[in-house]
Structure I
Amino acid sequence: MRIDKFLWCVRYYKTRTLATTACKKGRVKVNNDNAKPSREIYPLDKIELRKNQINYQFYVNDIPTSRIGAKLVDLYITDTTPKKQFEAQELLKYSKDYYRKKGVGRPTKKDRRDIDEFHDENE
């Protein structure tokens, strides 16, 4: 099965077009080699995937015949992504969770002082 179709089947991407684009941009590796969208994959291949600033790693257990339900994904892949990746994503989410809305403009002096104070506390 093609790698782009596989990533779509095991629900890492919502559409095959998104999976194909990720492969073309070099975000997908099979056995430590950059994968073209047409690359054939087989059981026991190691796939590394960068999506949403997380480096996913998993092994292929079996090849599905078509797109599968979310509950059945574990039958076809073994996820070996380090927990540290997900923790870094959580920290990034909290650091962006600031009361200013996007596009509001530059921070005021008070905002700047609050940001500096926050950074000083964490060091």
Structure II
Amino acid sequence: MEQNKDKSSNRQQEIVTQYLHELDKHLAELKIGKAENTFEIKDLASLLFIHPTHLSNTIHEVLGKSPCDIYEERLIEIAKELILSSDRPIAQIAQSMTFDPSNFTKFFKSYVGTTPKKFRQMAKSELNTI
């Protein structure tokens, strides 16, 4: 019985590792503008040859977060990096991340608490005060 638990736990960890690897690979492509669209859970599950529900349940059980939460947190980190590391217009950054600009602003604000434009302005003003 204990041996089956270990196998199950090992398989769950393997699924999580593979999910994070594929997610990071996809996000790297998205960051440099090579991805044509953002992945959904079914796309990632397909890459791992498992059912989306099984992937979602496994990720949640092992990491305590949904795959979507992890995906969105990482998208926000990339968005922040792109906003701070360039003077490209926010709309252009949004499009490179396969977002409609208005949806990107809503998405960003819901996580960060401010718009991408204000986020950039605050970061620049902080740099000027140092």
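Taken together, the values in this text are just the output of simple stated rules run on the coordinates, not laboratory data. This one's a predicted model, so the numbers in the text were calculated from it and none came from an experiment. Cβ atoms are built from the backbone, for glycine too; each structure is taken alone.
Can you spot which of I, II the value -25500 was calculated from, given it is helix-only ellipticity at 222 nm (-39500 (n - 2.57) for each DSSP H run of 4 or more, over all residues; to 500)?
II
For FRET efficiency 1/(1 + (r/R0)^6) of positions 67 and 91 (r between Cβ atoms, R0 = 30 Å, to 0.05), which of I, II scores largest?
II
Suppose Cα extents along the principal axes in Å works out to 61, 32, 21; of I, II, which structure was it derived from?
Considering all the candidates, the number was obtained from II.
Can you spot which of I, II the value 21, 13, 7 was calculated from, given it is semi-axes √(5λ) of the Cα gyration tensor in Å, for residues 27-74 alone?
II
For structures I, II, calculate FRET efficiency 1/(1 + (r/R0)^6) of positions 11 and 107 (r between Cβ atoms, R0 = 41 Å, to 0.05) and state which one comes out highest.
The structure with the largest value is II.
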